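Given below, in the form of structure tokens, are the structures.
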Structure P
Amino acid sequence: MVQSNYERIIQLADEVFSSRTDPDQLNVDENVMEHLLLIHPDTMSEYDDGNGPVCWILCIPTTLDLMSKFIDQKISERELYELTPLNSKYEAIYLCSALLLEEFRGKGIAQNLAIKAIESIKIDHSIKALFFWAFSKEGEKLAEKVSGLIGLPLYKR
């Protein structure tokens with residue numbers, strides 16, 4: 001039986017990230033998604049080609065202090081999420097994850113979704129920096145490209 005786009009993107013998430021078995025990573029479930037939307041409505045983005053999602057992007061706005069602690073490995077990804085205050089002024093965006101089905105790569109889908117999310121968050125917050133934790137060469141290239149196009153400094157964990 002052919003897998004749906006949704007099933008394939010969930011499988012991709014399991015292959016790339018160890019969030020279900022690594023307590024330091026953010027395991028995105030329904031409760032986390034509800035909380036992310038309280039941080040900002042554009043933390044989660046998806047591109048659907050009409051047959052289900054082919055791309056998911058997760059960008060989490062936070063404070064510069066929490067960004068520094070994360071970059072310096074003083075807090076985990078889960079702690080970054082848990083410590084990010086609600087109804088606060090955010091100055092940094094964590095480029096948390098980008099999942100894109102293989103046959104859709106190289107078309108600018110993930111890049112455009114990320115830029116749209118960041119630009120929307122920037123309307124509400126004075127964003128001064130982007131940061132990421134690379135799990136793949138493609139993820140690192142995406143973060144660098146988005147940073148260059150947005151014109152914000154990029155920090156790597």
Structure Q
Amino acid sequence: MPIQKRTLSVLVQDEAGVLTRIAGMFSRRGFNIESLSVGASEEVGLSRMTIMAVADEDEIEQIKKQLDKLIDVISVECLDQIPFVDRELILIQVKAEASTRIEISQIIELFRGRVVDVAENSLIIEVTGDQGKLKAIVELLKKFGIESICRTGQIALKRGSKGE
């Protein structure tokens with residue numbers, strides 16, 4: 001059973017302490033959270049967590065069972081076996097001298113990114129996409145000198161209607 005990145009969509013009660021209990025469950029069981037994003041869901045009083053963890057099939061089943069036992073958890077779904085859409089936002093601060101700004105701008109345009117801040121010797125770029133897209137733009141911008149990177153973490157939803 002191969003170990004790989006797994007994406008879980010977890011619907012939880014929007015209450016204080018839920019994030020701590022879920023993170024604690026991962027920690028107690030020795031599982032690492034690669035990425036964690038939490039935000040309001042379509043239902044008032046509920047939040048959706050997208051958790052990315054590295055695990056094999058048996059481990060992901062164990063994680064799902066442990067999450068299901070938590071009282072604040074409404075539902076847990078592993079998205080890796082079904083069609084889903086995922087995105088992540090990245091902010092990249094890159095060195096940008098006057099002589100390199102045109103080339104950097106062309107790269108940004110190719111990735112449908114945008115400049116969100118301009119300083120004398122740097123730019124802050126915003127790009128949204130899947131992890132492959134973000135990895136690619138980071139690789140292309142390295143030659144200019146990346147000063148800082150900040151990522152939101154993956155968010156994901158199952159494709160199709162809720163009733164499907």
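Brief remarks on what is shown
- Structure responsible for -13000, with helix-only ellipticity at 222 nm (-39500 (n - 2.57) for each DSSP H run of 4 or more, over all residues; to 500) calculated and labels P, Q on offer: P
- At a computed 1.00 (FRET efficiency 1/(1 + (r/R0)^6) of positions 48 and 112 (r between Cβ atoms, R0 = 30 Å, to 0.05)), which of P, Q: P
- Of structures P, Q, the largest value of relative contact order in percent (Cα under 8 Å, 6 or more apart) belongs to Q.
- Read-out P(r) over Cα pairs in 5 Å bins from 0, in percent, computed value 2, 9, 19, 23, 23, 15, 7, 2, 1, 0, structure in P, Q: P
We did not get these values from a lab; they are worked out from the coordinates using the rules stated. Predicted model only: the values in this text are computed from it and were never measured. Cβ atoms are built from the backbone, for glycine too; each structure is taken alone.
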